[in-house]
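Read the figures in this text as sums done on the coordinates, not as results from a lab. Treat the numbers as computed from the prediction; the structure is a model and nothing was measured. Cβ atoms are built from the backbone, for glycine too; each structure is taken alone.
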Structure I
Amino acid sequence: MNEAPQEALWGLSGILGAIAARVVDGARRARPTVSTLDFSIDDLGPQFDGYTFVVLADLHHAPTRKVQWLREVVDLANAAAPDVIALLGDYATSFRRTPSMSRVWYRTALSAMASVCEGLRARDGVVAVLGNHDYYADAEYVQGWLRGIGADVLVNQARLIRRGDSLLRIAGMDDVNVGELDARAGCGVGVEVPTVVLTHHPDGILHLAPDLRVDVVLAGHTHGGQVVIPGYGAPLTMSRVCGRRTASGWVPNNRAALYVSRGVGAQLPLPIRLNCPAEILVFRLRAGRQHPL
């Protein structure tokens with residue numbers, strides 16, 4: 001198939017998806033679930049006890065959608081009085097096979113989202129990573145937009161937070177499938193401090209350097225499956241590490257503690273959630289013995 005008909009076909013798919021989005025918009029307006037979790041780290045400095053992340057994954061704002069839903073998300077995030085807000089990628093709607101259309105859709109959506117996302121408030125600011133849909137559109141443009149709303153973009157970069165004599169490291173991995181993979185997530189060699197790794201794709205955990213200290217990984221990408229069948233689970237997870245019964249939440253693996261958020265949006269052309277409500281994650285670090293997950 002040559003590119004012109006293919007672009008037209010995917011464009012039609014996007015239009016039909018936008019129509020479907022309007023049909024199910026009432027269901028999507030349901031208030032997101034706020035999940036609050038405590039996670040203990042043995043040698044976490046006492047100054048970091050209670051240090052709070054608010055995690056927003058997979059916004060997937062459609063270019064035709066009003067931003068009122070996003071205002072509610074921002075209000076809920078700020079209400080948790082977070083120390084840091086972590087954005088885990090996939091900020092708008094895109095399709096891999098239609099980059100030109102995706103660029104237009106992304107720019108339209110991000111422009112509408114900017115003033116709302118600038119309202120995110122956290123003691124140590126906003127940090128962000130990129131997802132695959134950001135790359136399908138224009139990763140460089142998305143990074144510029146993130147910086148414009150005040151976010152610190154951690155694409156294979158790490159940030160040290162100091163409280164008194166204690167340190168906490170927040171590291172960000174690039175997207176596993178279409179980004180530039182860094183097994184150290186921007187972390188230096190020989191630095192042994194409590195470390196939280198942010199990644200869009202849960203499979204990022206499979207690529208982390210074995211000698212890198214990682215206490216917990218926070219990820220998105222799966223949308224929790226979007227559709228979860230009782231007694232079976234999620235037919236589609238888009239991940240190796242996540243199974244149909246572990247499409248979200250704590251995901252067993254042999255590397256580190258991994259929590260996968262269901263995210264707050266849904267990707268066209270089927271923006272439907274069934275038994276899988278949108279999720280805002282409030283994740284608090286605690287000083288103390290870590291219990292097996």
Structure II
Amino acid sequence: MIDPPSDYRARRVALNVTGAALLLAIVKGAVGFASGSIAVLSSALDSGGDVIASFLNFIFLTIAAKPPDREHQFGHGKAEHLAALLQGVIILTGGVLLGVRAVERIRNPAPIDASFAAIATMIGSIIATTVVTTYLKRNAAQSESIALSSDALHYTTDVASNLATIVALILVRRTGNPLFDSILGISVACWIGWNSLYLIWTAAGDLMDPALPEEEIGKIIAAIERADPAVINYRELRTRRAAGVRFVEFELCIDSNVTFEKAHDLTELVKSRIRETLPRVVVTVHAEPVHTSEQTDSGDARLMIE
């Protein structure tokens with residue numbers, strides 16, 4: 001069985017983050033209008049985009065948590081990877097826009113709002129966003145959610161962008177040279193672009209159903225081989241992952257001298273051992289009776305999973 005609380009936790013976290021982003025956007029907007037700071041209003045608009053991105057994350061996580069049905073017999077977990085892919089595109093778009101704006105500032109210099117209200121608001125924004133990012137990373141690790149992990153990267157880029165904005169505002173205030181704003185903007189845009197492309201590449205790769213990591217496959221093999229002396233070998237081990245759920249399929253070669261009931265018990269034992277070894281795993285096993293003289297050496301069995 002799959003652990004439902006993990007799905008619930010991920011959705012709850014996504015909804016909490018959406019609320020936090022909305023509150024931050026409202027506060028920034030109020031301060032921006034009150035102080036007339038263009039920088040703060042721009043940051044408020046950016047937080048508005050975070051609200052939309054995090055809420056979309058919640059929607060995709062809700063879809064991913066749906067149980068299997070006739071059209072989706074393995075469940076809807078791939079929706080999480082789509083969410084990560086969407087987050088990557090959103091982050092990349094933000095990075096490109098930031099870079100374009102920075103280059104435009106170099107070509108057409110404009111006055112920079114370096115008021116104390118703007119600087120103080122950006123510092124508060126960094127603190128709040130850092131708290132949100134830490135919250136996302138912790139829960140992403142606990143629920144093994146790539147959607148939450150990608151949202152954490154999204155907010156990390158916001159922290160970097162806001163930090164660069166603060167440094168730029170301070171330098172502009174001290175030197176009167178608006179060029180610092182553009183230089184830092186381009187640097188952050190490049191960093192955001194690199195991370196977003198990595199996220200897109202990873203999410204797209206996950207949609208291609210790659211095998212589980214070698215470490216986890218090794219644990220599966222160990223659970224099979226140590227189950228019982230009557231378990232001769234395994235064949236056609238196949239693994240994949242959808243969101244936080246692992247899918248493991250293989251043929252279990254059992255000594256043909258054991259009874260049908262014993263073979264069934266051994267199959268259940270192996271499945272139980274794998275579930276104890278790996279969290280949130282669906283194991284499908286076909287028991288195959290073999291004579292001990294027919295057993296395949298472990299090297300051949302391992303080759304079939306490469």
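General observations
- Given 26 for relative contact order in percent (Cα under 8 Å, 6 or more apart), calculated: source structure among I, II: I
- For 21.0 (mean count of other Cβ atoms within 10 Å over residues 74-81, calculated) the corresponding structure among I, II: II
- For Cα Rg over 2.2 N^0.38 Å computed as 1.33, the structure of I, II it came from: II
- For the structures shown (I, II), FRET efficiency 1/(1 + (r/R0)^6) of positions 58 and 266 (r between Cβ atoms, R0 = 41 Å, to 0.05) is largest in I.
- Which of I, II leads on distance in nm of label points 7 Å out along Cα→Cβ at positions 34 and 82, largest value: II
- Which of I, II yields 1.00 [FRET efficiency 1/(1 + (r/R0)^6) of positions 50 and 138 (r between Cβ atoms, R0 = 35 Å, to 0.05), calculated]: II
- Computed -7500 for helix-only ellipticity at 222 nm (-39500 (n - 2.57) for each DSSP H run of 4 or more, over all residues; to 500) - originating structure among I, II: I
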